[in-house]
Structure I
Amino acid sequence: MSTRETPAKTCGLRERKKAKTRVAIRQAAYRLFAERGYEATTVDQIAEAAEVSPSTFFRYFPAKEDVILSDEYDGALADALAARPADEPVVQAVRRSMTESFGQVLEADREELFTRIRLTFTDPGIRARAMDEQLRNQDAVAAAIAERTGRDAADLEVRCAAAALIAVSMTVMRHWVDGGGTEDLIALYDHHLGILFEGLRL
């Protein structure tokens with residue numbers, strides 16, 4: 001190691017390289033999904049398109065469906081909620097966090113987001129595993145709410161609040177995909193979260 005290559009710098013370069021490889025694999029996968037369809041695309045084809053070996057693919061994604069079920073934005077909602085002003089009412093903080101976090105994802109990867117959501121609802125294998133991901137996201141939101149309110153994340157009211165938020169999120173995304181992704185997703189989120197927070201007065 002040269003005098004300029006400090007451990008921290010070397011670690012930083014390694015992490016950036018890993019992140020770059022992960023993105024390359026994901027982009028190759030989505031490109032092939034669009035061209036050939038999800039079922040017709042193999043891991044070997046994705047690895048070849050990304051210029052990595054199949055074993056490298058599996059170091060980043062345990063299975064093909066994990067390309068769909070995980071992304072660089074996991075945890076974005078919880079992070080956005082944690083960043084809201086401490087004196088902001090929790091209901092308002094959650095509403096703003098959800099619209100802002102999904103707004104960032106939409107701006108960065110609209111086409112990939114659309115493909116990911118569509119496959120989550122239409123592919124049987126992905127749909128089955130998506131429940132685990134939904135529960136994980138629910139736990140993350142519950143933890144973020146608990147931190148803001150000083151309550152236990154295992155508190156049933158906190159968990160029910162998190163579950164309601166995730167349910168609205170999934171329903172809005174499904175509606176957006178069913179409509180071909182033409183509607184304003186952020187406006188949909190803001191409107192329907194508003195209905196939830198007002199007490200579902202139907």
Structure II
Amino acid sequence: MHPNPIYRRTTDTRAFDLVRARAFGQITVNGPDGLLASHIPVLLSADNTSIDMHLVRSNPIQRLLDAPQDALLAVIGPDGYVSPDWYGAVDQVPTWNYAAVQIRGTLERLDHAVMHDMLDRQSAHFENQLPKTPWTTSKMTPEVLEKMMRQIVPCRLTIADVQSTFKLNQNKPDDVRLRAADAMAQCGTGMETAALAELMRNPPETD
């Protein structure tokens with residue numbers, strides 16, 4: 001994570017809010033031949049102590065889980081390029097603003113019996129955000145659903161440590177930061193720059 005504490009000293013609450021909202025990240029473990037990574041949807045528990053996910057059965061990370069493994073989950077929020085011209089101040093340089101959370105913990109394989117419940121909870125998390133009647137597994141033929149579920153494996157990351165970076169120009173005076181936020185909203189280059197601009201207008205409080 002970013003070494004400057006002005007970007008890192010955010011509360012775990014804001015970090016968990018980002019993880020819950022994004023619900024997608026990269027899980028990394030150290031395999032016998034080097035690092036392994038997978039991009040997967042994730043579901044943070046209500047008490048913020050664990051994260052559920054599923055891996056396809058052929059995934060090399062899943063194959064390591066005969067024993068629990070140390071793992072790192074990275075969840076990335078909005079990000080974008082910041083032009084020095086946006087500040088309205090002299091002697092500035094380009095930078096990149098972003099929000100990101102890294103979670104370390106123990107990754108383990110769960111009993112397959114929980115797969116149906118996990119799939120229901122994960123799909124409900126996303127379906128309930130859509131302007132339609134939510135899709136549920138009850139719409140599927142039971143035999144087809146069971147066959148498809150045999151191809152995926154339920155896993156859980158038990159959280160040991162949370163680190164976050166919210167790099168949003170907190171090192172600038174408020175008026176300078178807000179000018180950059182306005183420009184980001186109007187013509188930003190990056191991912192979800194409108195959301196990034198809103199974060200820049202309201203950066204997390206420090207501890």
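A few remarks follow.
- Which entry (I, II) yields the derived value 16 for relative contact order in percent (Cα under 8 Å, 6 or more apart): I
- Among I, II, structure where distance in nm of label points 7 Å out along Cα→Cβ at positions 43 and 179 as derived comes to 3.8: I
- Comparison across structures I, II (criterion: distance in nm of label points 7 Å out along Cα→Cβ at positions 91 and 115) gives the highest value for II.
- Label whose coordinates, when distance in nm of label points 7 Å out along Cα→Cβ at positions 99 and 131 is calculated, return 2.3 (choices I, II): II
- Here helix-only ellipticity at 222 nm (-39500 (n - 2.57) for each DSSP H run of 4 or more, over all residues; to 500) was derived from just one of the structures I, II, and that gives -25000; the source is I.
- Given 2.0 for distance in nm of label points 7 Å out along Cα→Cβ at positions 139 and 155, calculated: source structure among I, II: I
Bear in mind these aren't lab numbers, they're just calculated from the coordinates by the rules spelled out. This one's a predicted model, so the numbers in the text were calculated from it and none came from an experiment. Cβ atoms are built from the backbone, for glycine too; each structure is taken alone.
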